[in-house]
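Below you'll find a set of structures to go through.
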Structure 1
Amino acid sequence: MAKHDLIIFDTTLRDGEQSPGASMTREEKLRIARQLEKMRVDVIEAGFPAASNGDFEAVRAVAEAIKDSTIAGLCRASDKDISRALEAVRPARAGRIHTFIATSPIHMEKKLRMSPDQVIEAARNAVRFARNGIDDVEFSCEDAGRSELDFLCRIVETVIKEGARTINIPDTVGYNLPQQFAERIRLLRERVPNSDKVIWSVHCHNDLGLAVANSLAAVTAGARQVECTINGLGERAGNASLEEIVMAVRTRQDFFDCDTRIDTTQIVPASRMVSSITGFPVQPNKAIVGANAFAHESGIHQDGVLKHRETYEIMRAEDVGWYANKLVLGKHSGRTAFRARLQELGIEVDSEQVLNTAFTRFKELADKKHEIFDEDLHALMSEDVIAPEQEHYRLVSTRFHSETGETPRASVTLVAGSQEQRAEAEGSGPVDAAFKSIESMVRSGTELLLYSVNAITTGTDAQGEVTVRLSKAGRIVNGQGADTDIIVASAKAYLNALNKLYASPERVNPQGDV
């Protein structure tokens with residue numbers, strides 16, 4: 001790592017997954033991790049291993065699969081958490097323990113019920129214990145943005161003495177303003193002994209819409225690691241957006257004295273993958289990765305761009321992954337081309353059985369659509385084809401009737417386990433009728449929290465991608481389904497969510513808060 005490099009620490013798989021409904025399966029985490037590695041992310045925080053057996057296994061799987069990025073596991077300042085994280089990241093070529101404890105007066109008093117001296121002692125013991133198991137230890141002061149500066153200096157000095165290599169200063173509740181946050185970083189670096197022996201990191205939340213601004217301000221004050229997520233995903237209002245951090249630093253090299261090693265052409269593919277897996281659509285006017293980010297409708301703007309692109313564009317769309325290989329496959333494409341394009345998109349196919357199933361679905365889609373785009377392939381592979389052994393419920397056929405002045409009806413045939421079932425129901429619309437038909441057979445006892453439809457590409461033959469969010473016994477899951485028929489896509493999404501609940505009844509969402 002060169003002196004002036006800016007380390008990108010991606011926490012999409014941990015903090016991003018804490019968004020309600022963004023829980024990911026082990027296979028989904030692996031897909032995203034491989035894309036992050038392809039994008040050359042320096043550190044991937046794969047999860048919170050002590051949160052559940054499911055999250056432990058996911059972190060371990062990522063640690064085994066990823067070779068070119070450091071894999072971090074989050075843990076509270078306790079021996080039990082740290083031991084679990086050490087075990088999870090042990091297979092990694094480069095592993096990191098990321099331990100934290102709250103340092104603000106309100107958190108210490110109301111949440112931890114610990115005195116400042118007790119918190120410092122817990123931090124000291126945690127870093128010492130972690131260093132006995134691994135060299136790369138990061139320490140975070142939760143809610144540092146509202147912590148007293150003198151206390152931050154004390155606790156940071158303590159953990160540096162114990163061997164922490166990275167010191168993370170989070171704005172956990174998004175409370176700070178850019179100038180204020182930069183000054184905090186500058187004062188810590190000035191006042192803490194041996195501050196030049198560690199990498200200073202920031203982790204900013206977006207409650208006031210300032211996560212990126214605060215992170216960049218901290219970089220100007222000497223921070224050399226930024227913790228961020230794809231699409232700004234995260235609990236509450238989210239985290240600093242990776243794509244905005246990276247492109248701000250890359251575009252303004254006249255201002256920043258550092259740069260990242262990110263392959264920016266992989267940004268848009270990563271954004272699409274995360275959006276597809278989590279079911280969180282990207283707003284059209286989102287910087288860098290929104291559908292309108294490089295669109296120009298104003299006649300004055302169009303005229304300027306046509307004459308000279310830089311009149312209105314400070315970045316090239318191609319540099320962040322737009323427009324590359326837009327039209328990829330068609331109905332005459334073969335299995336080899338199909339597999340090759342999946343690999344280019346960062347979608348790994350683990351077996352011939354999975355490939356055969358996916359290729360069959362691709363051919364079925366190609367018969368409905370003349371042109372198959374990357375977005376269509378992401379949607380196709382976001383379904384349970386990635387893990388067919390987890391497909392307890394499978395859609396066989398659907399039949400719908402909807403007529404003005406008549407109550408819509410739906411008939412759904414599905415396979416549950418090895419038994420084929422069929423049911424009919426009425427509803428306020430064909431989707432409602434389809435869901436009621438399914439529920440009359442599976443009796444899941446779930447609550448529908450979200451139903452969302454997005455067109456994957458343009459045109460009247462575009463696939464509709466449906467996201468269904470279900471809740472049961474405190475667990476929230478997303479199901480995705482795609483089809484040129486929205487009603488079929490809806491039934492697929494509902495069953496996909498039910499499959500996730502059936503395959504993994506244990507709650508797997510990590511509950512770390514940094």
Structure 2
Amino acid sequence: MREKDKIFIFDTTMRDGEQSPGASMSLEEKIQIARVFEELGIDIIEAGFPIASPGDFEAVKAISKILKNSIPAGLCRANKKDIDACHEALKAAPRFRIHTFISTSALHMKHKLNKSPEQVLDAIKESVTYARNFTDDVEWSCEDGTRTDMDYMCKTVEMAINCGAKTINIPDTVGYTVPSEFTKIITNLKNKVPNIDKAILSVHCHNDLGLAVANSLAGIEAGARQVECTINGIGERAGNAALEEIVMSIKTRNDLMPYRTGIKTELLSKASKIVSSATFPVQFNKAIVGKNAFAHEAGIHQDGMLKNRETYEIMTPESVGVKKTSLVMGKHSGRHAFKDKLSDLGYLDVTDDVIQVAFGKFKILADKKKHVYDDDIVALVDDSMIREKNVINLKSLKVFAGTGEPQKADMTLDVYGEIKQTLETGDGPVDAIFKCIKVLYPHDVKLLLYQVHAVTEGTDAQATVSVRIEEKGKTTVGQAADTDTLVASANAYLNALNKMIIKRNKSAPMEQENRKMRGI
């Protein structure tokens with residue numbers, strides 16, 4: 001294919017995606033995600049918003065040092081302080097992108113910026129020119145672009161390009177546009193902006209009306225050659241355009257969309273899992289990476305699949321990293337078969353310790369269940385990987401529930417190597433469990449979310465529990481799976497708490513340094 005048919009993939013999972021409530025990621029998680037994203041073949045990785053917080057700054061700085069092929073990018077508003085912070089965080093990279101933005105819609109200019117259109121044009125000129133002092137790879141975005149007057153947008157885009165922006169991004173910030181309208185916006189820019197050939201047009205769509213992917217593809221067909229997206233479609237409000245959906249749409253319907261990306265699609269499932277484990281579960285019916293994306297239950301569908309898989313599958317599971325296998329796992333399966341199954345499921349770099357722990361849990365589960373599904377095994381391994389780094393671990397739990405008596409929980413924890421035990425009552429068994437944890441490890445957090453869903457079908461299904469907690473503005477998400485929902489609840493809370501402890505330890509040195517700088 002011609003170079004002009006290449007679509008650059010700009011991932012903003014660690015910036016816009018992290019702004020989704022409950023999706024806050026630790027530095028270690030971001031570094032791990034960045035390595036997988038580079039392996040996946042993502043062209044530009046927006047690692048964060050450096051001025052937003054010390055944590056964001058450190059994450060962008062750390063990621064900019066490890067990327068070898070992908071280009072690290074940081075977001076900044078249209079002012080010198082933001083741009084300086086962005087440059088400082090990125091400067092260790094041999095090449096990097098500064099992504100600066102300002103609102104251009106009448107609504108935003110009046111009520112958010114309190115600036116006139118002329119003042120916004122001046123800000124674009126000043127900020128893009130200043131950013132060009134640090135790199136020739138400057139991207140400029142017109143926030144709320146799809147609600148911006150077309151003639152005024154043309155002026156802003158022309159100004160940004162004249163000042164040196166090499167990429168012009170048109171965001172559908174509030175998910176307001178529809179494909180036909182977005183096509184007109186991109187077409188008008190290409191026809192009316194005289195210097196448009198000196199920049200790559202980019203699109204960044206939100207999913208408030210469920211049209212983010214459709215709008216992104218419409219933008220590409222109209223001439224955009226960069227698309228901004230996130231793994232699993234995470235992001236503010238209803239999320240962003242899902243990277244995996246855009247890439248597989250282009251690959252599957254290449255007859256209608258003759259473009260190419262550099263994405264190794266066989267790694268999409270792996271990328272989805274690593275982002276999900278750091279944020280929150282993917283819905284079962286999520287396109288491409290959901291657990292039901294390649295599942296067939298209806299008799300008619302099963303009959304068709306047995307005769308020819310193309311009757312109901314428009315892409316193969318293998319093409320996105322979901323490997324089918326005839327290996328049936330049960331209580332008689334050995335450790336070698338279990339390890340092979342993990343490899344088939346995309347777990348290629350799991351440590352022997354994690355495999356050993358997960359295999360032990362698998363044998364226990366296999367004795368309880370007639371059918372051990374792939375999703376059961378995935379839940380066991382993910383749970384084992386999460387708990388490998390915990391400093392507080394559940395040793396035993398007994399719960400007394402029912403009518404007529406207060407619900408009680410008898411819990412033993414390993415807290416930094418010290419075994420502690422307590423018996424507490426609560427308003428229900430889960431409340432009693434969480435009270436035990438607070439007694440054994442005193443802390444003060446706010447519980448934002450407690451959510452349970454079954455990993456597979458049946459009364460013997462494993463339950464996956466998600467817990468989100470908040471402490472002093474910091475948020476963490478914990479997940480755990482078990483056939484006993486109450487055990488899963490305890491482990492999910494402990495996982496979130498362990499992540500919070502890591503965040504405390506990392507923020508403490510920064511807070512001490514800030515106090516020194518303020519002379520405290």
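Read-outs throughout are calculated quantities, based only on the coordinates presented, and are distinct from any laboratory measurement. A quick note: this is a predicted structure, and the numbers were derived from the prediction, not measured. Cβ atoms are built from the backbone, for glycine too; each structure is taken alone.
Taking distance in nm of label points 7 Å out along Cα→Cβ at positions 240 and 400 as the criterion, the top-ranked structure out of 1, 2 is 2, with the highest value.
Taking relative contact order in percent (Cα under 8 Å, 6 or more apart) as the criterion, the highest value among 1, 2 goes to 1. Quick one: Cα extents along the principal axes in Å came out at 73, 73, 44 when computed from one of 1, 2, so which one is it? Structure 2 accounts for this read-out.
Comparing distance in nm of label points 7 Å out along Cα→Cβ at positions 208 and 488 across structures 1, 2, the highest figure is found for 1.
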